[in-house]
Structure I
Amino acid sequence: MKISLKQALLQLKNPERAIQTARFFKTGKGEYGEGDVFIGLSNPQVQALVKEHWKYTNMANVQELINDKIHELRFAALLVLVAQFPKSSPIQQQGIIEFYLKNIRQINNWDLVDCSAYKLLGKFLLHKDRQILYDLAESGHLWSERVAVVSCFEFIRNGQFSDIFKLSEKFLSHKHDLMHKACGWMLREVGKRDELALEEFLDEHLQKMPRTLLRYAIERMEEKKRLGYLRK
């Protein structure tokens, strides 16, 4: 009998690596990942097991994984949804998105957001009303706010920039650099496709822009132009 995805993941636990990973994801007291639990799996290990198991992992199994205190199990749950989403009917996709939003408090570190937000919520909203992103942005919950921003990657890839400009403007005064990094990353992706559009946004908001956000946004610019923005 084939073992479950959860069993397969637990069999690969590596306590020594788990200590290093927990430190990397800032799980200490007062840090953004406080209290998170790791068992020391690498992303390629989790991805390989999900590739093997996703077809046989139902939503009850995914719910069990995403409810788990172990970070890598929650990561696996999200990768299962990402694998299943493009193979699903519109009704099934709606169900996946409802599940994702219902369990958003379990998507509680930057890697969990970044592996899933644009591949699920972004894809789902590409040709739909996007009010849910603005509701998430108003939540006051760091990871929900990051979901709103990173979901925009799918829009950016399709030449649609207005939402990330609105959200980036909103988060210019955010207190956490993880949001500055997320906005800067998305703006950099805009610049890869339309540098003039990025420059117009920067020129309008430069004086209020956190330095981390700016550095991320201009990372791919040619050096003279990049240094010019830093000096300003």
Structure II
Amino acid sequence: MQRLLLRWALFVLTLSGFVELISAQDKSINPGINDSFANPDVKSFQEKFEVESREVFNKRHEILAACAIAEGQTVADIGAGTGLFTRLFAKAVGSDGQVIAVDIAQNFLDHIIKTNRELDIRNVDTLLCKPDSTELPGESVDVAFICDTYHHFEYPRKTMSSLYQAMKPGGRVIVIDFQRVEGESSEWVMKHVRAGQELFESEILECGFIKVRDVQEVLQENYLLVFQKPLK
């Protein structure tokens, strides 16, 4: 009887923890973080995003090399913004590959469509995502790229779970985000970025991905991590 009662107690505790986790996923963990993307001024964001003083722009070619994109692959640029990396990936995958620019702001996607048309880039599609889902089709993506965007995920576990479903077995996810270290990072980073690398990693691992690489030789203000969806 005592063993049965103990098993029941453990079951209730486990179930309550699971329910609490699901419930937490139903609430934004950072309300208002994406207010500026409701109707973004693309030109203004271009001046912020595509400037040499921004580390990920300055190191864009080194980042591209670290991503090891192959011709013919399908790459999802999640949080594509003004399309900086979308354009680089489009060249890397070649005419037989595809790039999907994913963003929560239609203004950014419209800008990417217009820019690609002007540059005669024909292998890029756009996809309007939801706050809690990438909206990508199942097992359709070889490489997903999330640059200075993960900290904007209001529903990180739901979003990453949707990405897990979208990745092909063995597909890679590259995550770049700001180093957030007490006493070292800027005041802006400490206020704007909700957590550091350790917590973000744990959230991603909880969704089923495995960590395969921590690239430390490219960036200083940011970190670059590579995760993978396990092979079946």
Structure III
Amino acid sequence: MQKMKSQVQQQSEKMMDRYGFIGVPRETFEQAGRNQFVTLLEQGLLPESKVLDIGCGVLRLAYWLVRFLDPECYCGIEPARDRVEHGKEFIITPTQWEEKKPRFDYNENFDTSVFNEKFDFFIAGSIWTHCSKEHILTMLDGFLRNTRPNARFLVSYLPASDPAEDYQGSQWVGTSHKSNVAGCIKHDRNWINEVCTQRGLTVEDLPHRAFDSQFWLKIGYE
């Protein structure tokens, strides 16, 4: 017997039927969003937590967070503004939008100061699998600047198994507001450890796998 699809999965497929590929796999839309939400809950997420979703895209995580969090507690950064608009059309209802008042910024520099908030959580789901090392440093510095002392930064990534796989480029790789070409990259775990240690941050592998074959890292204060 074929498993009945959830409402959000059905809505995501309608969205992709209309707009085509918009940065996330079709088959795992609901599963990947739920995985991120559950991982945040395991790390202490509360309704009153302030959360910054870096690279929020078509709102597959926001679907869960906007419902759970108190009003004005969800913020998202997404350079591809049309993706947020697609998510607003299909994923989050007008009533939820009005009641929960999610906030968005569309800067492409990962500037986390734009909301003038101190966050309890940063999350970057399938962002370090596309961004440069300079982007990562910018996010880590933003975490130090725009979070509370016990904040956590959850990151999904793909570890490089040898130096040839370790991405050294300066550009975003994959679809974006500037590109229709898909792609994915990996980063060296030792390098991540080093740049976090330089900033007084700890890095921990979470025991369960993330979504779409990626791995979770939890970054926090020493």
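A value of 1.08 was computed for Cα Rg over 2.2 N^0.38 Å, for residues 102-213 alone; which of I, II, III is the source structure?
III
One of I, II, III was used to compute distance in nm of label points 7 Å out along Cα→Cβ at positions 126 and 158, and the result was 2.4. Which label is that?
Working: I: 0.5; II: 2.4; III: 1.2.
Checking each candidate, the match is II.
Among the shown structures I, II, III, from which was the value 19.0 of mean count of other Cβ atoms within 10 Å over residues 78-85 calculated? List each step's numbers first, then the result.
Working: I: 21.5; II: 25.2; III: 19.0.
So the calculation was done on III.
Between I, II, III, which one scores greatest on FRET efficiency 1/(1 + (r/R0)^6) of positions 54 and 166 (r between Cβ atoms, R0 = 30 Å, to 0.05)?
Values: I: 0.30; II: 0.60; III: 0.90.
Sorting by FRET efficiency 1/(1 + (r/R0)^6) of positions 54 and 166 (r between Cβ atoms, R0 = 30 Å, to 0.05) in descending order puts III first.
Here helix-only ellipticity at 222 nm (-39500 (n - 2.57) for each DSSP H run of 4 or more, over all residues; to 500) has been calculated and equals -12000, so which of I, II, III was it run on? Before the final figure, lay out the partial values.
Numbers: I: -18000; II: -12000; III: -10000.
So the calculation was done on II.
Just so you know, all these numbers are worked out from the coordinates, no wet-lab data involved. Values in this document were obtained by computation on a predicted structure and should not be read as measured data. Cβ atoms are built from the backbone, for glycine too; each structure is taken alone.
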